[in-house]
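Enquirer: Multiple structures are listed underneath, in structure tokens.
Please treat every number below as a calculation from the coordinates, not as lab data. Model, not experiment: these values are computed from the prediction. Cβ atoms are built from the backbone, for glycine too; each structure is taken alone.
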Structure I
Amino acid sequence: MIEQLEPVSGAHFAFTDRWGGVSAVPYEELNLGGAVGDDPEAVRANRARAAGALGLDPGRVVWMNQVHGPDVAVVDGSWGDRPVPQVDAIVTTRRGLALAVLTADCTPVLLADPVAGVVAAAHAGRPGMIAGVVPAAVKAMIELGADPARITARTGPAVCGRCYEVPDTMRAEVAAVEPAAFAETSWGTPAVDVTAGVHAQLERLGIRDRRASEVCTRESGDHYSYRRDRTTGRLAGYVWLDGYDGP
């Protein structure tokens, strides 16, 4: 159900697959996305299950209204009754507050500087990657005391460059902004590798501790893929720090 990566100095990183939840076809089983047409009660139950498996309070998991842009929000608690803002990265210094990012082919990016006590989660699809959502998230972390040399970066399951076919003009546009994203499908057509682009950005920012999932969502039946299935659920990545800073 959930791959929990090895903690780094009290920073925790986790990525879900599609199993272990209550959603019905075509969202089976552990859909965590609330805007894909699934039963809202099933989504709430799935989010509670995932949080429980990670030892988290579901009420202390912060979600985003993701729109494929570069905007970042600094948060100090759950949204409660407030509208969830349209952002694609969130940052916090609150210990025990988990940040979550939803994906179904896009690259989920989890970042942590445990020394400064700052974590971030970012949603890097093709538009967000070229718009600079990941550098924007890192900038927000630095403003809160993080040092790129101390930041740990983990990226989760995403569509790979061998599978993300795009028109040749689109590949050229992306590569003009981020050359590392230039790719070719396994069948010889133009493609984009968003994860490679993200890691190139992180490297230029001075972040050395970087690891990427080897899972391609389009190829894996254990993961949701929008490009493969269109109507489908959403995976989640979570990052948080040990401890508790209320509320």
Structure II
Amino acid sequence: MRAAESSAGGAHFAFTDRWGGVSAAPYEELNLGGAVGDDPAAVRTNRARAARSLGLDPARVVWMNQVHGRDVAVVDGPWGDAPADAPADVPAVDAVVTSRRGLPLAVLTADCTPVLLADPAAGVVAAAHAGRPGLVAGVVPAAVEAMIALGAEPSGITAYTGPAVCGRCYEVPERMRAEVAAAVPASWSETSWGTPAVDVTAGVHAQLDELGVVDRHSSPFCTLESGDHFSYRRDRTTGRLAGYVWLD
């Protein structure tokens, strides 16, 4: 397992790769997604391993039932005893925000852009799931708005986007590219082989820039190109990576 972790002013950001878990093919190894067909016991073991590798209590991690929308939940603790294979027991949201220090928030992805946000001075963090529909719907601006409501300042927010399919690989029909670019112009892209594409990560960074979030960082990994990361577009039946954010 290689969890790339960064810290800033008491805020911690981490993204997993696919190695170091117990899941069998086609989910090998560190699948953290509970709704992709993997053995629930393996997912629980993987989540425990990933959390403990980051010094976190697995039972305290707040997960989401992600639905490609823009709804945000403000949380002050985990969802109780909802099992890893029962996302229906967890609210259907694509961003979670907290002002509770020491409470880790998590987001699952396998090509979509995971977005981690933190304002250490205000004591507010957020995790968001930004796929193409969520980008257009504005899930990241919604998460920032929820952070501001808890006292965060855009200029004080640090943002990390994790491994995701890049704009040179995310091929889409021309009409879809036009629709997404009409909502978020920075998302317009072209594949390396010259066909229409969408760059979700670029779109997210443009939205953050418009909101005044200037301290932004982006993973160098394209999930479709990297064998160390899960990719739904490449493999279809596959596992899920996780991004984690928390405050000391």
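Enquirer: As an exercise: P(r) over Cα pairs in 10 Å bins from 0, in percent, for residues 164-219 alone, calculated from one structure in I, II, equals 28, 49, 21, 2. Which structure is it?
Expert: Label of the originating structure: II.
Enquirer: Follow-up. Comparing I, II, where is mean count of other Cβ atoms within 10 Å over residues 148-155 highest?
Expert: Details: I: 21.1; II: 16.4.
Result for mean count of other Cβ atoms within 10 Å over residues 148-155 over I, II: largest is I.
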